[in-house]
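Following are the structures in question.
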Structure P
Amino acid sequence: MSAASVQTQPSGPDSIEQHNDRIDKLLDGVGFDGLDVEAILKWTADAFDPARVVLNTSFQMAGVAMIHMVASARLPIRIATIDTLRLPAETHTFIQQIQERYGIDIEIQRPETEKIERMVRRFGEYLFFDGKHLQEHCCKVRKVDPNNELMKSADCWISGVRRDQSALRQQTPKAMSAMEYGSKRKILRLNPMADWSLDRLQAFVDENDVPQHPLYAQGYQSIGCVICSTPTLPGEDPRAGRWRWFNSPENVDAQDAKECGLHIPMYNI
């Protein structure tokens, strides 16, 4: 299924204000920190039109664990992913396996072809090697912009970000508001697994026979695009395999260098 097939809800200035007030009240009134992951997922299907709740995942462990929970509870919320057009073949195969295992349709959001072609003409296909700003630009065109387009049809965005993934993510709340790009409309951003450790997540996956991305068995701890994701060595930071050429003592913003832009504070309010 294409994300484009889901219609964006029309809203005028008054309805946007009312919508934002509701998001603010939910943030203030719901004790998300006291709810477990399954309770939060079930709550979203009751609190919102399920067609406007999107679990967006790159099919790493946390995202697939939540897909397992959603499917087990038969929750009618949407499952989506961003195909950057540089995903490993293993990811495409795994997406098909997940759809077959859980009997679900996964929405695929892709970048605009014209934007990709314009970027490659100007900077080259491998621009991400030539500086952090060009890596961020590539991620924006291939991942952030498609996500912004996807969120036009959502009121609630669920992600698998966890606090133990990096220093930059240590303060990740379970719930926050994010502004729809180019609009004043707020989206409720939920990180239900923010307080889960990797050990807890692995235990859940093992106990429930949750499928795991095949690249984990090849030493990957963080999985994204081809070239920009590599296996890690024992003792390395979980995100050391992302944009490995930025692993340098001279890089004073080492943690910032390990983000694509989708989950950094500048995109949230």
Structure Q
Amino acid sequence: MTGTLYVVGTPIGNLSDFSPRAAECLRNCDFIAAEDTRVTLKLLNRFDIKKPLISYFEHNRRERGEIILARILGGENCALVTDAGMPAISDPGQDLVDICLAAGVKVESVPGPTAFATAVALSGLPSGRFTFEGFLSVNKPGRTEHLESIKDEKRTMVFYEAPHKLLRTLKDLYACLGDRRIAIIKELTKIHESVDRTTLKEACEKYENTPIKGEFVLVIEGAPQIAEEEFTAESAAAKAREFIKDGMSKNEAAKSAAKLSGIKKSDIYKILTEEK
């Protein structure tokens, strides 16, 4: 008889958020597939759970995925966990779910906390409709493509970011989206949880000179309901001047203002270069 894959949510910071049902699932399964076995072992020790662990993460997902699938097809039940939150959400666990479904394996959820939903609830920004964007790519072409795809997004947007990339991401978002409201949420559910409700412009200035530690969720206001015809070449150039004051070159400022306004970059750049 084929086993079952259980997709189990784990705490995003505070271990007290681990549900009784999730603990029961881990106790009753045959083995646990974990993103980082060291992190998961701390959780298991806290709840006195003793089960075999197998590591399953980005760089071994293909090889380990086949091993895990074979064990499930052989009749074992597996609990899939990530370091924090729900597996398969911006996470290599998605691949394991996919291959199990393709093989006809039953997949069940044991839900738990999710950082993006919790962050939206705390942000103070519109929550009726929002889009989860995950992490921006570190690859420049991929990053540019992602940013281009969201510049006109009207819904609230949610991103995850690591501390060492936070400032670059804030600057890239400001250059692409212009000044918007943002909630920068750090260390959710942990002792040093904080919510910085500010704007992209102010955030770029603040974090330029602030030590950055912790894991972040960024909740950003969607695009304003402004028709393109409200922009003129002169008003677009005025927006470009604001970008220049913030440290951009004329070329970069004209490009960002063009994205924001719909006015041709060449027209904006011409106005900027003709100024004395």
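Things worth noting here:
- Which entry (P, Q) yields the derived value -10000 for helix-only ellipticity at 222 nm (-39500 (n - 2.57) for each DSSP H run of 4 or more, over all residues; to 500): P
- Structure responsible for 17, with relative contact order in percent (Cα under 8 Å, 6 or more apart) calculated and labels P, Q on offer: Q
- Value 21.0, calculated as Kirkwood radius over Cα pairs in Å, assigned to which of P, Q: Q
- Parent structure of the calculated result 3.7, given that distance in nm of label points 7 Å out along Cα→Cβ at positions 22 and 142 is the read-out and P, Q the choices: P
- A value of 0.95 for FRET efficiency 1/(1 + (r/R0)^6) of positions 118 and 214 (r between Cβ atoms, R0 = 25 Å, to 0.05), calculated from one of P, Q, originates in structure Q.
- Structures P, Q were shown, and FRET efficiency 1/(1 + (r/R0)^6) of positions 182 and 238 (r between Cβ atoms, R0 = 25 Å, to 0.05) at 0.65 was computed from Q.
Rule-based calculations on the coordinates, nothing more; no lab input. Everything quoted here is computed from the prediction, not taken from an experiment. Cβ atoms are built from the backbone, for glycine too; each structure is taken alone.
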